[in-house]
Structure I
Amino acid sequence: MKQVMLLLFVCLLAVYPGSVSGREVKGVDFPETTSIDGTTCKLNGVGLRKKLVISVYLGGLYLQNPTQDAEEIIASDQIKQIVQHFLYSEVRADQMIEAWNEGFEKNSPDKITDLKDKIDRFNGFFTESIKKGEKMVITYRPGKGTEVTIRGKAVGIIEGKDFMEALFSIWFGPSPPSKGLKEGMLGE
């Protein structure tokens, strides 16, 4: 009987490998947890950023305290991270900057003037294309700021909770890049 149960368990692992180690979406594995500065953050959800019919990237949201409340995600002063795995062949730097600016304008129009210097510095992090299979990670650390890592290399930090709120509003505000991306990262 024990051998039958063991065989059944092994078969289940083969059929559902993501249920043990994380969540697999479109061949990309998102671990259920990640450690950020010694703090465990849990995968809140994974969404797909589409533009028209093109799959641009998968976004995974990690939170210290998971929630499906978009406003809480934006406002909470907790460690949080968005991991973007790019699916499209190439997203040029100018396309990323244009998308960031459009996101700030649609979701935080009242904050753009006050955050102009920070937004300009943030846009300055994007100097090269990001290609299929590459990863960008955006991590907010309370009291330190929002760090951007591209292809495993930290490219800069923007200080302030005010900037983080405007940036996270791009994904979780009223006009996200795509509905499926927001819903997926919210865990819906």
Structure II
Amino acid sequence: MLIVFGGLPGAGKSTISRLLAQRLKATYVRIDTIEQALRECGTLPAGVVTEGYAVGCRVAEDSLRAGRSVVADSVNPIPETRDAWMAVAHRAGVPVVEVEVVCSDTEEHRRRVETRISDVPGLTLPTWDAVQRRDYAPWDRPHVVLDTASRTAEGTVAALLETLPGGASPLERDPDLEPTHPGP
């Protein structure tokens, strides 16, 4: 299975996706790590543009073909990146779950962005202003939306596990974890 995360920086997606990968014993593919490694190589005159996603998709596909589940962690901001992950799952012949992580409490989101410390050596984190200005297109297909404003990461992961194919049969579903459907 391929589980693809997306969401603005500071919403909680890396924390949640890393915990989920640990719980599932899945391969964890983080685009921030790949992009930082590419920057450090210094061989891309225009800087890193689409290369991180291209590498991440290839690594994910190899892992899926080797029989491993994959948790992909990226901002995943536009339909093209979302479609690229879907194509990976299609080529590998595995189910895919798309998860958008949001923080509906603007002050909490801002606090997270302004106080977090990078766990990727050398990675410069975006400012709150940069997060606000980021090009991030609304999703145009059903996907799971996780609001991290008032949940612990562990609680969010436990609830998300209930929604995954093959997961435990939930007795009570959290409406915040139901797939959303695009408006008319």
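Derivation of every value follows stated rules applied to the coordinates shown; laboratory data play no part. Quick caveat: nothing in here was measured; it's all calculated off a predicted structure. Cβ atoms are built from the backbone, for glycine too; each structure is taken alone.
To which of I, II does the computed value 1.00 (Cα Rg over 2.2 N^0.38 Å) belong?
II
Work out the source of 23 here, i.e. which of I, II gives that when relative contact order in percent (Cα under 8 Å, 6 or more apart) is computed.
Derived from I, not from the others.
For structures I, II, which has the highest computed value of distance in nm of label points 7 Å out along Cα→Cβ at positions 24 and 160?
Largest value of distance in nm of label points 7 Å out along Cα→Cβ at positions 24 and 160: I.
For which of I, II does helix-only ellipticity at 222 nm (-39500 (n - 2.57) for each DSSP H run of 4 or more, over all residues; to 500), calculated from the coordinates, equal -11000? Could the numbers behind the result be given before it?
Details: I: -11000; II: -13000.
This figure was derived from I.
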